[in-house]
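Trainee: Below are structures written as structure tokens.
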Structure I
């Protein structure tokens, strides 16, 4: 918190001044941003993109809700301007904006403080249940940001919203008279990180969310009688991106579109797929200070020390030639854990399996039971730490990704960099980033038999050092940096600006 002697600044001095080049400030609207608020890949993806945009010379501002978790990473905050009042429906809320006093170099991060909505124990819910007022929470956030932008940022902006939580901002910009005028020439982009999460809410919450009733139609925000936040964003954005080219194709199909395939089809060439990246300065086994020993594609010998350390930490026998499989991620249906639990090889193979993550109670219980049944072969940790994720990547020989669907996936990118070859289902970003029998092993059908066949193919290579070594080195040399992705986003921004100019 700011000290009592620190005055609350007026709105007279903008946080960001317009660059002489006339380029717009890129404004990211996101419910998660690493390290302040994180439940999955969204936080790291937005952070990675924003960081590389700053390195490329752009002005970048990120708006994220002020959750309780923010203060764990940024205990010293300073106010930005006076509080404002945001009205949606028949109720109003006071909103304040904060910045980190000792902020690291990079994007400017603005925390949107709505205590009634975000001063809670979780991001979206607690005890396995979503908060009942999630619709209004993120509607307030989206509306408040639009009032803050002209106060904090001088000059033109480009608004880049992420996932359903920020989608209403794009609808407000095009449906409220004052916002239509204020943002008439502002380009807008929406990135769909996970189309399986759309923000479905009952129509009774239209007023609480400030959604004009005339927009509750199949052409705008209505979806099978419900409000659909993501659809609101899709139908009002200038350009839409998802996080891999293959997933963009999947979202246009009945099987892969999560009920919005016709909207994705309607978008035509305003919809594209761009692979996420990783920070290759952080995810680099040659320099990583969180792993037991450093190694590289040119000299991978120390990977065996990392494997021994991982085996020790999970109480598994230290056996160098025993294949060690890793899994890290949210323990939910999407990640293919049903296939893991039905796999004949996982239950019977003379191999080791390490699982890390948290999620649905049924998977946590089942994996814990598997570890009890096979204590010499299976280790489980039902929480997540960044340090252990690095050590897991460094110590594993192979990584399990039997996903039901995977828009992009970051795990397979990191795993290849660390020489842990992915065994993944050929969907979404996995298909775009893993080369079968070269940097990993892919399978098609979502069933345990196909999964086991891919495991068997991987083990045939693993047990042949002359076949394994070149595949591991090829994987470690893959370039998954954000730079290429940022170039493609820059092109999307140019297209959005052209659409905005001719709107």
Structure II
């Protein structure tokens, strides 16, 4: 059973993982972790898309079986998850029999129903995108957009799915379910797309042209079109698991929203009599200097190298903090380092060591119990009360970047509180009132740090766990209860220090 079934798009095995793949996996993981912390039973799926003409061409160019290429690249994507802290429950490969069996059954069901028929395709085909094109896809000057690569004109018999017969149903469905696609402006794009008549979808390729695919169960002379194969992964992975389907959320990139995920997929499911997912989240692209990263442009970023150099949590924080979900974001090493040094090393990392150091110096390494306190303590507690509620609400609405902005404003306020109370001065005083205020300030510093670290758990799980460890804090109970200000740390023994975010060491002759 699952209350919240969430998926990434499955990654195509025509290249190694890049920053876009890492972001989608991390974003989905943050959502999955958040829902687990909120008490949902979560099932989290990712995987690889392994059929199609590009894989076949790459295999022939290397003189090896297509399965070997699929195995090599799929292994890279599977290994990426643990290195980025992903907590997926399953990893689906479209070359697995459990997937192929469901695809064949779905195709046969639609064929028997009369929704798949044999016809003739006349038109243009993009090998790079593995998709048929229409005249409307051309540039105004008659050329084809660069993203399609080489486009050829073909005429061949093929099987078609009666997509256009379901267009009125999909239009009505979207009108009744205005929040089906997040963010809302992406749903408006789908609605605009559907104002033009749909064509029936060609769902096969002749085996004489493409062998690397799932044969049609009703005509083995053809293999399944890669989109009609790949989309089914979301269902095939859990078809044998009662109570998991439907998906609560498909997390995908904006470039595959229309038409695959917002048109083909809901119509395929509806035609087959399968319940639809509850929603789709379409995120933006990572840009460099305002341009999309691409292998051809030579500006891609290896996410695993960055995670290895700094930490997976540092990368997770940057990607979630920097990107407004649904919009595009800009990536560069310089931007990453600026965020790392400011938010993580200076604000959070420095705060951790201030708390540990001062607790060791002035309280023998044990967190004191807090006294009544004054305005400074009341203000910090009130700020946390507002921050915690807003943070959880923002995460529930996928506004993670704003939630983290609010949380790190609170972290800055903790540092401001430390400066205001100046425990190093209070520690020099022999006055009983100053001694009591010193204990209260140390307790307040430790408790506010504990709360910030607990809040970070969905985004920076390893850092959150390490902070809990050095504070002598053992998480227990519901996450939302842990976010309530209290005295959980009174008497806890703290570690002497923790270098959580070491500053990068510049290479000889280079700035960091």
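Read-outs: derived from the displayed coordinates by stated rules, not from any lab. Worth saying up front: this structure is predicted, and the values here are computed from it rather than measured. Cβ atoms are built from the backbone, for glycine too; each structure is taken alone.
Trainee: Supply the structure label, taken from I, II, corresponding to helix-only ellipticity at 222 nm (-39500 (n - 2.57) for each DSSP H run of 4 or more, over all residues; to 500) with the calculated value -13500.
Mentor: Corresponding structure: II.
Trainee: For mean count of other Cβ atoms within 10 Å over residues 14-21, the calculated result is 14.0, so let me know which of I, II that is.
Mentor: Here the read-out was taken from I.
Trainee: Work out which structure the value 16.1 belongs to, where mean count of other Cβ atoms within 10 Å over residues 334-341 was derived from one of I, II.
Mentor: Working through the options, I get structure II.
Trainee: Ok, one more. On volume of the Cα convex hull per residue in Å³, which of the structures labelled I, II is highest?
Mentor: When volume of the Cα convex hull per residue in Å³ is calculated for I, II, structure II comes out on top.
Trainee: Comparing distance in nm of label points 7 Å out along Cα→Cβ at positions 102 and 134 across structures I, II, which is largest?
Mentor: Comparing I, II by distance in nm of label points 7 Å out along Cα→Cβ at positions 102 and 134, the maximum is at I.
Trainee: Moving to a separate point now. One of I, II was used to calculate distance in nm of label points 7 Å out along Cα→Cβ at positions 86 and 286, giving 4.5; which?
Mentor: Going label by label, the one that fits is I.
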